[in-house]
Structure I
Amino acid sequence: MPEQLAFNDLGAQRRRLGRAVDEAIRGVLDHGMYVMGPEVAELERDLSAFGGVKHAISCGNGTDALSLVLLAKNVKAGDAVLCPSFTFASTAEAIAGLGATPVFVDVSEDSFNLDATSLVSSISMLKRSGAKPVGIIAVDLFGQPADYDHIEEIASREGLWLVCDAAQAFGASYKGRSVGSIGLATTTSFFPAKPLGCYGDGGAVFTNDEELANTILSLRMHGCGTDNYENVRIGMNSRLDTIQAAVLIEKLKIFPAEIVARNRIANRYNEQLADSAIVPSIREGAISVWAQYTLRLPGCDRGAFQTSLAAADVPTAVYYRTPMHQQAAYRHFPTAPNGLPASNRLAAEVVSLPMHAYLSEEVQDQITAAVRSALAPCHRPKR
């Protein structure tokens, strides 16, 4: 291939940023304020403006971002929080880590996101059992916002708070609303592989709720009060370091153009592969940031498919082979009363192709040719 094929080409982005990142990092090295330096506040202002939300609070990573919101809501043993099963462990980990009970809900096969019907039946199940549901964490998986028209209505009707886990979806939007401005709070991750990633770990919480924001600001600094040595609550240590903030300031400047590029690349994938596999679809009114481009391969040998692509020097990945309700650490927690059939099917069928803003058409065409060749023996079932 004419250029190195990477699953997520951070090197290409680094070359585009050029000296800007070098100079930003040097600025931190020169002033020496490595923790909570001025770049952290600058980044938070930039993120707030980008997301159209009053408060953007940076923290150590995306898991901490979820934990900070749950701590601020005083989530504890005896509380139940509903979340999808087809997601990364952090979503449920933040709940269970506080002694509360994650309740696993099924997802929609067309969007990979929380299914409203399964959510309603799960809430009813909890109420019948005498459990105490307090909130919902919806995950914007692979970069696409969840079905918030229905999820917000359910949360409001049932008196539950809603948190949006946008670890893969910051920069996306839902019917004119930016991810970050939906629900009580939105959390994200700046892990390097995310659409907006730093050069280490990082995360953020977004909210329009003044009281919640103030509580989270305290919690991320050991529960501090008016100064760092007054502790008014039990908190944690979760601060984004200044170098990562400096990197993110520069990356955020090119992020809108990268989102456009990711959508163009996803559209080309769909055009070239729709007759070979089940390609991802985007809900009307939503804009994805395409953290992953994920096919479904029902009736095909996924292992053989991946082996075939590897032989053609095309990297692939599977997110996620095992849904949370089947994981050893989580299988004892409650699940939706009608089961989780979509989560189980998706776990057996999904595979992700290379996706980043710097994927050239020439290389993408070679990827899709390899995909079509690998899938030729398979019969693609109708949706």
Structure II
Amino acid sequence: MKGRYLFTSESVGNGHPDKVCDQISDAVLDTVFKDDPKGRVACETFCSTGLVIVGGEITTTTYVDVHKLVRQVLLDIGYNHPKYGFDANTCSILNAINKQSPDISQGVDTGGAGDQGIMFGYACDETPQLMPLAITLAHHLVERVEEVRKKGILKYLGPDCKSQVTIEYEDDKPIRIDAVVLACQHTEEILDKTGKRITEKAKQEIIKTVAHPIVAKMIDKNTKFYVNETGKFVVGGPQSDTGVTGRKIIVDTYGGVVPHGGGAFSGKDPTKVDRSAAYMARYICKNIVAAGLAKKCMLQVGYAIGFPQPVSVMVDTYGTGKTSEQHLVALVRKHFDLSPRGIISTLDLRRPIYLKTASYGHFGRPGFSWEKTDKAAALKKDA
């Protein structure tokens, strides 16, 4: 896009109610995969005041102690005391898990996709991670909140938090940060005399300790900081808002820069192309950009339930490609196996790796197989 414009992305911390649910669902998947790599999992979690419900369809040869697992995830997040409005030690837990439908299973057993759907991948050269800058910084901010809280640097912070970053672009290049938004759960000790707002001292502490280490290089005198703009954020987590698995799909992906197919990731084993094909699409786009074949690349892939090959593959480089998009589609089909079995094999997805994906985005972080750029040289040579 030519000229100057603003673009905003948000993230949420691991104590946000929806992310609590994502982590529980992926912890269930990891527990199954630890002993049963061929297990089938479609796990959904709901949380509200004092209650966690875990449901969905699971077919496995192993045993999952759901109650113990849920309490451990909550403790690891930091919901370990009633002062945060939700306590892992006292909350109620309901297990409502069934087996996978045999009608779906018979199509998946032969190598077909576990559902129909459209998935998107994306990469760009804005950051070293080949991710959009706004979502990358938003993730870093909530990660920093967790670090500051768990190290006791700001002892009054609670587990729930959100962030938002607005980037100013000029001719598609990020030039500065226009605004930073932080909403951090806290205890009552930092409220002013009215009891309705946090003190200015606490607000500046949060800006200095949480925000500045992340955004300092791109702010200027006109950058705006908004911290707990409702005044206070004492009541947080599941006490203040219900949580549901899969409700933060834009946070999980690219911050709204590109379309989203609609399917969530957490709690789903890789036979569900909602998850595995989205990972493959990111892998493909990242390798195309790393190969220098485009500055930006989006890939859409579509599947039919029970059918082993995608019904469509589309590439869009937004006019930045070094070769035609039709040529890139041909390269994609040549160098990448897009069948569900091929994706699972290429990315080695039948492993207990998923709890780590459930906070701070599924893309742009090291340690995941879909973040490798091992195909870039071959793509560049073939192009």
Structure III
Amino acid sequence: METFYPMVISAIAVLITLLYASYLDIRDRRVPFIYWLPMLAVGICCTGAMLWQISGNAGLIVGYISLVASFLYADYLDNRGRTDSPGLTYYYRKGSIFYYLAFVLLLPAVSWFLLAPPVNMQLVFGYAVFAAIFLYVTWMEYTGKFDEPETPLRKGQSLTDAIGRWYFILIILIYAISSVTLISGRVWSLNEGLFVLMPAIFAGVFYTFGRMHLFGGADAWALIFIAFCVPTFPFTPILGIPPLGFLAFSALINALLLNLAAPLAIFIINLVRGNRAPLMYMFFGFPVRGDEIQKEWGFVMEDFAEKNGAVERKFIGFWDAIHRMYTGVGRVYTKDLREQPEKFKTELAIYRKAGTVWISYAVPFIIPIMAGFVSAIIFGDFLLAVMTMIAGR
């Protein structure tokens, strides 16, 4: 397979950004959104050049840019006024919202209709739903409807909140369906259409995970932007290119496999130190001194209560932990204990009295993502290599 030099340039930009983002995540446990934008700018230009190199299809390139723009606009709607990136103050000005909307609505219209004749009625319907969703959510954001507190007189508020939280899943489905439609109509070839279809599904999953608090924000954006900036392998890796040739998926698989070393190491350390807990917790956490918990990084894995002067404790169940991650209620992060001690006076007092507290380990997943990205480019997909070896091929 030939070398895609635009992808080489984009991969270098991604690697530099991941290195710096890993440093920020270790130091501050957050990566301001603005630091992703230079990499994304390089990635869009390089991916556009690569798509032109392999297809010469302007509609495909506009479709890809439309997908990226929709993700950025969804983030804009979700995070107007964000405080983690002062450099984006102008970007998040409320009055700019309709200018961005017009751009987001124009791009798929150009890709699906102007540059993809003849007009397909299925695409017309999909675009109508696409436009209606973004128009509705934009208006609700602009008027502040999503920020209004729920009251007994506003029985439809729960539905409004659900729309505000989940509307982007429908946007991703529309992109996926439109890609399949254009592929089946031979406007795009299968290999061309996958450059929109695969990033849409992959990035959509992790954007949703981020919204559900099941995945760290920096980790989710790292995977999303890898999918956008390096959608295919820059060159053939040592173990060969997987069937779909989608780099971001191989980077994720490699990251997950490499990250398995951490729970195993934690389990061994707990055994050596004589720490005892239910088996699952032995892999994902360790005890720390209650009077020094503010110096640590991680989430508290136990619930505490004080009755008749004695401290009672129990580990948080798996599904209860998932629910707390999703709702953000009842989940105690040591960073919050450190930065808002006045808010957690009761918890800090009981932690000191308990003596030790089990917390989850807190190695930022962005580090395995970076390792998975580099290893995927150089070696390929580890899981595919193992499965091929087992199959004896």
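At a glance:
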read-out	value
Read-out helix-only ellipticity at 222 nm (-39500 (n - 2.57) for each DSSP H run of 4 or more, over all residues; to 500), computed value -20500, structure in I, II, III	III
Identity of the structure behind 13.2, 39 (criterion: Rg and Dmax of the Cα atoms in Å, for residues 63-182 alone, calculated), options I, II, III	I
FRET efficiency 1/(1 + (r/R0)^6) of positions 7 and 279 (r between Cβ atoms, R0 = 25 Å, to 0.05) - structure with the largest value, from I, II, III	I
Structure from which 4, 13, 11, 9, 8, 9, 10, 18, 15, 3, 0 was derived, P(r) over Cα pairs in 5 Å bins from 0, in percent, for residues 79-126 alone, options I, II, III	II
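Since every read-out is calculated from the coordinates, none of them should be taken as a lab result. No experiment lies behind these values; they were computed from the predicted model shown. Cβ atoms are built from the backbone, for glycine too; each structure is taken alone.
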